[in-house]
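The next part holds the structures, each set out as structure tokens.
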Structure I
């Protein structure tokens, strides 16, 4: 019997989904920018690589919905459509600005955009702070995910 010997694991992560009837929108000023915009790139390079990789903001296909403070982008969220059904949200907040509600505002705007396009917003979170943001917006945890990287045979 063969035993899987992964080279790396990622997870577990909780998968949450948002229905329009459960949605709790957050008010705040949000700007819509292309992900290639220098202000979005500055947010991404302003965090450590592990945070940037976890968030995946640089991989979104939608615009970035950003929150600014004193002209600086402090949080951003966007999504990648999956199978024309789901919108996998990615959110990133500058470390010194976390816990102030900026992620909720940015993610709320991205969720509205996804819902308006007929997509089901999906949230994948490994850390509790991210899970709290999702729950505050009305996302429901419906499953978990564990990723394995297997060696090539």
Structure II
């Protein structure tokens, strides 16, 4: 399977990708825990059906020390006992922020307040921006049908 469009060779897409990568880099340098960032990116990618990002972030998370058990349970985080309360709050915010079109009210006050109990303002800002960035990546890859499975850890570093 080939992508419909090579996002790396089309000049405007390549330029956009560089800016998006810069935004992502700023978030990876934030005080939001890296494990939480990878869990959020993985969950949003699962929801959006982005095979490329699901492949990438599960591999990056495993390389960073995330356990296979936790990676296997991200899609079922509500029932899983392996996530902290802070991670659960981030995953809830990520789900609601990813499924905005599915909910007339968007993100609930309860989800926001729960996240705010676990993260300071800087971390909340990073979390909100992370949800926006991963959703942008997911949409790019889903639209062009970017193939999944061949990602190598650190490929875009």
message: Please compute FRET efficiency 1/(1 + (r/R0)^6) of positions 33 and 105 (r between Cβ atoms, R0 = 30 Å, to 0.05) for structures I, II and give me the label with the greatest value.
response: I
task: Work out which structure the value -7500 belongs to, where helix-only ellipticity at 222 nm (-39500 (n - 2.57) for each DSSP H run of 4 or more, over all residues; to 500) was derived from one of I, II.
output: I
message: One of I, II was used to compute mean count of other Cβ atoms within 10 Å over residues 65-72, and the result was 16.8. Which label is that?
response: I
- prompt: From which structure (I, II) was Rg and Dmax of the Cα atoms in Å calculated, if the value obtained is 15.9, 61?
  reply: I
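All of the numbers you see were taken from the coordinates with simple rules; none came from a lab. In this text the structure is predicted, and so the values were computed from the model without any measurement. Cβ atoms are built from the backbone, for glycine too; each structure is taken alone.
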